[in-house]
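These are the structures in question, set out in turn.
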Structure P
Amino acid sequence: MVAPPATIDIASVALVPGHMTLVTVAHLFAQSIAGLCGLGAILGIVYTVTACRLIGRFFARGVAVPARFPAVTIVKPLHGDEWRLEAHLASFFDQDYPGPVQYLFGVHDSCDAALATVERLRERYPDAHVTVVADARLYGPNRKIANLVNMLEKAEHEVLCFADSDVYVERNYLRQIVGTLQQPGVGLVTTVYRGLCAPGFWPRMAAGLTNYHFLPGVVTGLALGRARPCFGQSIAMTRDMLARIGGLAQFAHHLAEDHAVGEAVRRAGATVAIPPIVVQHACVENTFSKLFAHELRWSRTIRAADRSGHLGAVFMHPLALALLAVAFSGGALAAWALAGVALFARALLVWRTDRATGQKGSGLLCLPIWDAVQFAIYLASFCSSGVVWRGTRFRVDANGMLSPVHEK
């Protein structure tokens, strides 16, 4: 008679030296991941609390007053009839600036829908000096740079202020920019920005990602001497400085052309100044897929410009890291407590950011969703070197250079 097979006690085997079951290995692995995520969350909370203090200090600084008011050319590349385009462009016409101002608009196509808005602005501001350039020439895959290069042939003044079409500014913007540009050693002035959301849930989500991840991150990086930003939403420099760095055409293959321009100014021995003002950038992505694609391109742009800094940005996500610690620890009480502290720290940063910038926030109820989406985008930015820009897919190499992807 054959004896029945013996029953194996997995827990007993796990205790025998040299014998570990898959269950035990998986448990140890999960606990290790939980510990790493918990440590990351703690460091992230320290970062968040530090950012709360630094963002208030950044915007409490004074803004330089112009010693004189030189003539300025405002350079505006346009593409299509965007949300609130007329209001955004009009904010640059409504400036409290006593010096001469040229408004230079450029498109690649003479039939571009944005030109109708320009014509309305001509009628609304009949005394304004408005120049329009329609030129299809390209110098590389970065069409914005090509547009700017074509426009500069018609720029008339020494001070050049480049600003995106979807940017809204306050009436003292030009005074503050010019005053900062006149400071000793300054070769370029750029500004941080907040999100100005179009109606709808997803634009509100996009604005939250900009306001409560990007903005505090930049301010903290500047205070720690780690960030070297230059933002294409708003850049001012003199014509002489532009000539010193060799013009704009050289950046026609860059994904992060604004960052490259800033680095060129620094190599020329000048400072990139960031005054304590904030402009508003339109957030119009009305579906999750559009939001994710836009934010992913931006995240990969940061990765291309500063790989080590982008890697260290993991600590900007304490709530996501704490929740991962909860998941991998099997719901440990300590992990849940850490998640609660992380959520409080993030809420405090939202409040401090709104207060420092003098803006009304979009509420805290979406905070966990903001953080989850932002963390997913951050992880996805490491998975590919491709980006989609105005409907065209590009590959980005290790130097941040663009090359079109030709679909088969």
Structure Q
Amino acid sequence: MATLELRNLHKSYGNGLADTLKSIDLSIDSGEFLILVGPSGCGKSTLMNCIAGLEDVTGGGILVDGQDISGMSPKDRDIAMVFQSYALYPTMSVRENIAFGLKIRKMPRAAIDEEVARVAKLLQIEHLLERKPAQLSGGQQQRVAMGRALARRPKIYLFDEPLSNLDAKLRVEMRTEIKLMHQRLKTTTVYVTHDQIEAMTLGDKVAVMKDGIVQQFGTPQQIYNDPANLFVASFIGSPPMNFVPLRVQRQGGQLLGLLDSGQDRCQLPLALGDEIAEGRELILGLRPEQIVIAEAGSNGLSDVRAEVEVIEPTGPDTLAFVTLNGAKVCCRLAPDAAPAVGATLQLRLDPARVLLFDAQSGERLRAAPGGTGETKVTPLARHKH
């Protein structure tokens, strides 16, 4: 196990091109599982290759247990990598693939056999040791690729989108296997993916990347519940966060946002500072599970009636889609609460749980000091279109 720290890391390919990686600062403790997540082209695989030594850094440092390894060759870094393409030797058996790196290091034959047996048992591939890669399924090949990395007992494991070539069911199974493996071995791990579900379920820490910049770094819960900006909020979550355009209004010193469903309107108190100008355009963010159906006969200030336009049963819950301020909004409901298309729901939004973003910059706007979003306001007269 080892600590890993990236200090002000830069990567540029020169020729006047913009930096691929820009001022990357990350730190994980020994035994932690770090996820690098982001869309294609965001720089996450480049960052992984820099850690492995497959690409040189332009500036900054990569520290393992406090030692800067950024100038070392890959073979001297004591880091093992599992590639997206598995990269197995087709003419070698599973046993030979796993043992290959150990032979290169000139380990004794008995020690190699012992290590291969240990890894095969750990990954439950003992019955496959004499087969060639062409005789294996995708999931089995992935296990062999993992076994080859595990056999080295390195300080750090790197996984570069290892499940992207597998079907949906196998991805779930292998995701569980990787998590169980990490819980048993407790080896420091860096895992690259564009799949936000993998990011949420596997990682102790998550770094969300865009355009070579770490947009936010924290635990999965911090990233999900307290996103730093509109990009992070939109990238993490399934179903994704709802985004509704708002224009700030002021009434009696209180900032409000008007929500219009086409059937009904309500005013949502906005817990923002007085520097927010009236008429400013904002984006309201709200997770589907944070929209609840109000009790019959209730008339809360943040209730709004809306017509159900689409229903998507998923089994454990039902997704109901309505329109607010011209934007499609997903509500995550219990299966027994599933309404019919065309039905009218009275939805309740909790002002204390909504997130607000600047419509131009996408930056998160925080609540005013001491603000709760529960300030009493004069109710807007209900208006049916």
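If you rank structures P, Q by relative contact order in percent (Cα under 8 Å, 6 or more apart), which sits at the top with the largest value?
Largest value of relative contact order in percent (Cα under 8 Å, 6 or more apart): P.
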Which of P, Q leads on distance in nm of label points 7 Å out along Cα→Cβ at positions 86 and 214, largest value: Q
- request: Please state which of the structures P, Q yields -6500 when helix-only ellipticity at 222 nm (-39500 (n - 2.57) for each DSSP H run of 4 or more, over all residues; to 500) is computed from it.
  value: Q
message: Of the structures labelled P, Q, one was used to calculate Rg and Dmax of the Cα atoms in Å, giving 25.6, 83. Name it.
response: Q
message: Given a value of 3.8 for distance in nm of label points 7 Å out along Cα→Cβ at positions 182 and 270, calculated from one of P, Q, which structure does it belong to?
response: Q
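From which structure (P, Q) was mean count of other Cβ atoms within 10 Å over residues 46-53 calculated, if the value obtained is 21.6?
Q
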message: On FRET efficiency 1/(1 + (r/R0)^6) of positions 206 and 254 (r between Cβ atoms, R0 = 35 Å, to 0.05), which of the structures labelled P, Q is highest?
response: P
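Every read-out reported here was derived from the displayed coordinates using simple, explicitly stated rules and does not represent laboratory data. Predicted model, so just to flag it, every value in this text is computed and none were measured. Cβ atoms are built from the backbone, for glycine too; each structure is taken alone.
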